[in-house]
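Laboratory data are not the source of any read-out in this text; all were calculated from the coordinates shown. Predicted, not measured: the structure shown is a model, and the values here were computed from it. Cβ atoms are built from the backbone, for glycine too; each structure is taken alone.
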Structure I
């Protein structure tokens, strides 16, 4: 379908991102904590829309957003495993997939060949897009996110306290604070590099391939993870926008 004004809502476990796309595909984006009253933000952000798409991993929030968007658009699509994605979904029990993973694969279609999307959010997800003329999603991996792991470490270790992750630390920390920061940040990057290497080794994928970082914690990978080739912070929204043009 040809829509001029498209609204997209990406409801994540921690943050909900909303975006307006015009007829040229240009995006304006805002976000709010998931579970907060979104009406003050959404009322001023979304006006009249030709189409709206919701991607949600928080079922309780989905109908609230759907009801609101129906007041702004005649077409509201809640994305699911059976939406018209531009790739085959080749996993068992596709109905259990988080829609954000599928949206990331849709956004990754703009890259040729094999693409691994590393979505560093509440969880860290590694999802693979394969194929050339026919693209497919064979699956991926899900690990605890950086913030979850960090919070668990501080909560369970009596002598460790929270540290500022925005500061730099060498790999070999020179005191307890820098040792914790190193373990959290460099350990996170090493986990990502290790998983990326294992995925491409197991699947025996040919070069060239692309590794795309996204998600709220992906900035911590910059300059630390050696195998990341691209940073696309809005790939989930971009994937939902691409889907909207087909519903």
Structure II
């Protein structure tokens, strides 16, 4: 079986994201550092925390599915888990400074796209072992290295550096521990043992489609809802209501 081609996977990820940039409002501008919105950003960091919690559960289940079939793979995934557990608290500190309490955070329901993504990962772990989860984790690290510094610096410029301390700390930790490289080594071994490069590309396509759905839901729930609310009174007056 041929191994996973990193350059091919990264090219595919970029191409699939380009499709999302074309369909989701302001997504291209966000990833260029040309646009951000405070309501959008607070809800995005909120979902980041909620998704990290769920992601840790999914990763733990993937580790369980490895079992004793591949000790080297289990060790790599366990290392990643150990380094990621509790990192959502870095973002929680930023949210508190942005005005969102811990209680309000915990009371926030996840977006349907997040539920679909996490449910899909859990179901695919039963069918295909750890490979789907490691592909998702690799994409998260690849995306973070490529785009999160841009988004974070835009937030710092627009809202203030004090509101991104936790996010910056998380980015610095990932960079110092080279999580992108760690996860590619992990996904390569998982695909070799439990899947195939072709199936890995199929999984990646599904994941990025769901991420596009998330960004669309996020925009509509914040900027879209606010714009619709602002437009409603003018529209009502125009028809004499």
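Please state which of the structures I, II yields 20.0 when mean count of other Cβ atoms within 10 Å over residues 44-51 is computed from it. It traces back to II. One of I, II was used to compute relative contact order in percent (Cα under 8 Å, 6 or more apart), and the answer was 20. Which one was it? That value comes from structure I. Here distance in nm of label points 7 Å out along Cα→Cβ at positions 76 and 228 was derived from just one of the structures I, II, and that gives 4.4; the source is II.
Out of I, II, which structure matches 24.2 when mean count of other Cβ atoms within 10 Å over residues 116-123 is calculated? Answer for the origin of the read-out: I.
Here distance in nm of label points 7 Å out along Cα→Cβ at positions 4 and 156 was derived from just one of the structures I, II, and that gives 5.6; the source is I.
Among candidates I, II, the computation of mean count of other Cβ atoms within 10 Å over residues 12-19 that gave 15.2 used structure II. The maximum of FRET efficiency 1/(1 + (r/R0)^6) of positions 36 and 204 (r between Cβ atoms, R0 = 30 Å, to 0.05) over structures I, II, that is, the highest value, falls on II. Given a computed value of -9500 for helix-only ellipticity at 222 nm (-39500 (n - 2.57) for each DSSP H run of 4 or more, over all residues; to 500), which structure among I, II does it belong to? Label of the source structure: I.
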